[in-house]
1. With P(r) over Cα pairs in 5 Å bins from 0, in percent, for residues 166-245 alone coming out at 3, 15, 25, 29, 20, 6, 1, pick the structure among I, II it was computed from.
2. Who wins on mean count of other Cβ atoms within 10 Å over residues 46-53 among I, II, i.e. which is largest?
3. Computing distance in nm of label points 7 Å out along Cα→Cβ at positions 14 and 102 for each of I, II, which one ends up highest?
4. Given that volume of the Cα convex hull per residue in Å³, for residues 150-197 alone, derived from a single structure, equals 72, which label among I, II identifies that structure?
5. If you work out percent of Cα pairs over 23 Å apart for I, II, which one comes out largest?
Structure I
Amino acid sequence: MTTGSAFSSEHRVAVVTGGARGIGRAIALRLAREGFLIALADNDEASLAACAAEVEGLGAACMTLPGDVSDFGLVQSQGGLVRERWDRVDVLVNNAGISQPKPLLDITEAEWDRTMSINLKGYFNWCKAVARPMVDHGGGRIINISSVNANTGAGPNAVSKVAYVTAKAGVLGLTRALARELAPHVLVNAICPGAIDTPLTRAHFAQRIEDIEARVPMGRLGTPEDVAEVVFFLAGSHPLYMTGEILDVDGGQWIN
């Protein structure tokens, strides 16, 4: 495979964590349609296999990386497997995460630690696995999926509360720090989705969907594909004179 600039080859390699379902699946399919080679990381092996089949059905090569993103050693090994197969990683989309609905007065230490381990440490683990190869290869893109709640806090009706919000705020700090550390070779940006229409959202807000949509200037919930489109912009635009930026994808609900 051609070496040199990370954006000079015909086929670029993207790792998508939490890639088997929801927003991650939509991101993987969007990038696959644009010719990216896709490495899917997820701990749900059945959904992982199903999504990989969809990616391959679009004519894109795909490899699966089952396991827990909080496992540092596993992630470093998986990063090596991607490079062994395709000689490079051009784009990392950190998306894997878990919800945590308990507020401070109810959450246990173990639940707090688990949320941090997946939703923040998992991002660090994958950044550590790909950043050096990206720099050595001439460049790359890291796109971190955070949440609008990282800026607003979690309201009384939010799906996830204090641990989730804290981790997602940490993702924004990680994004800004790495944007400075890895410049000019690697561009690091973050996306903050708002209310996105997923099975979890539907289950939690089933009786209040119309009320939520009425508070969104665009008049609807977002879709996983809405987020995926912004990921593709950050991953595929060349040149891109942008790093350390935080993009809200919320239909205008939290206009500053």
Structure II
Amino acid sequence: MIAVDPRHSLQLLEAESSRLQAAIARLSADEWTHGSNCEGWQIADLVAHVVRNGWSFLVFADNALSGRDQPAFGQAVAHVQEEIKAGGAAKAAERLGRETDAFVTLAGRLADADFQKTANHTQGPRTLAWAYTQRLVEVAFHHWDLRRSLGDQSPLDDELARYLLGFMLNPAGSSIMMRAMAEGTPPETLRLKSTSDGSVWRVTAGPLGRRVEADAMGPAGVEVSAPAGWLALALYGRTAVDTPAFQVGGPPDAAQRFRTCFGG
């Protein structure tokens, strides 16, 4: 399993954000208003979301370092997303590049201890170390969303996915994967395996959220195996597991049980 380090996350973020910026800059006017793979969103909404998220993490970082509590996420900053959408693709691409540079430059000035400073997120207090890798998660998956919206059928890059899985499924970490489940969701324990490197995780999902168990080889009712690039997408709710890329074990409705826990 690949170790997650915020400074390495920054290196990966620079590269992935640069690729996303180039893809946004290439969008035509017709593509800007084209439907995306995110239900109910045009490509313009998808781009505005991921660019606004970069601004949000800049505000989050400032809050963590200054002790302020400026609105960074949620409905209070929805106007920022609408402004980005209204500005079009070229301005969105320029803003993504500029604010990514600011986010990365800020990290370069931080001492190791600064990465443990916290600010508020919609899911509770989070550290700057978390923020730098979570921003990479957002850019990586939404870049994939954009490619998929334009017809690319390939999975997430395998090496990048292996790194993100280590963050998303860290038993000791705080991850967006741990958010609360839908009301009435029956508890389910699933074993997940990356066939790319043999990494294994066991996750219990239920009404109180998802918990990554310390013992990956304990009892599990559903087992799902796939290359890292596909497994990460399934966990992020971007693809179903009843496709040839996945091996699914358990009861006849195992794929539906996974979908209940993670979407797709």
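Laboratory data are not the source of any read-out in this text; all were calculated from the coordinates shown. Just so we're clear, the structure is a prediction, and the values are computed from it rather than from any experiment. Cβ atoms are built from the backbone, for glycine too; each structure is taken alone.
1. Values: I: 3, 13, 18, 18, 16, 14, 10, 6, 2, 0; II: 3, 15, 25, 29, 20, 6, 1.
Computed on structure II.
2. If we compare mean count of other Cβ atoms within 10 Å over residues 46-53 over I, II, the biggest value is for II.
3. The maximum falls on structure I.
4. Working: I: 72; II: 151.
The read-out was computed on structure I.
5. Working: I: 48; II: 53.
Largest one: structure II.
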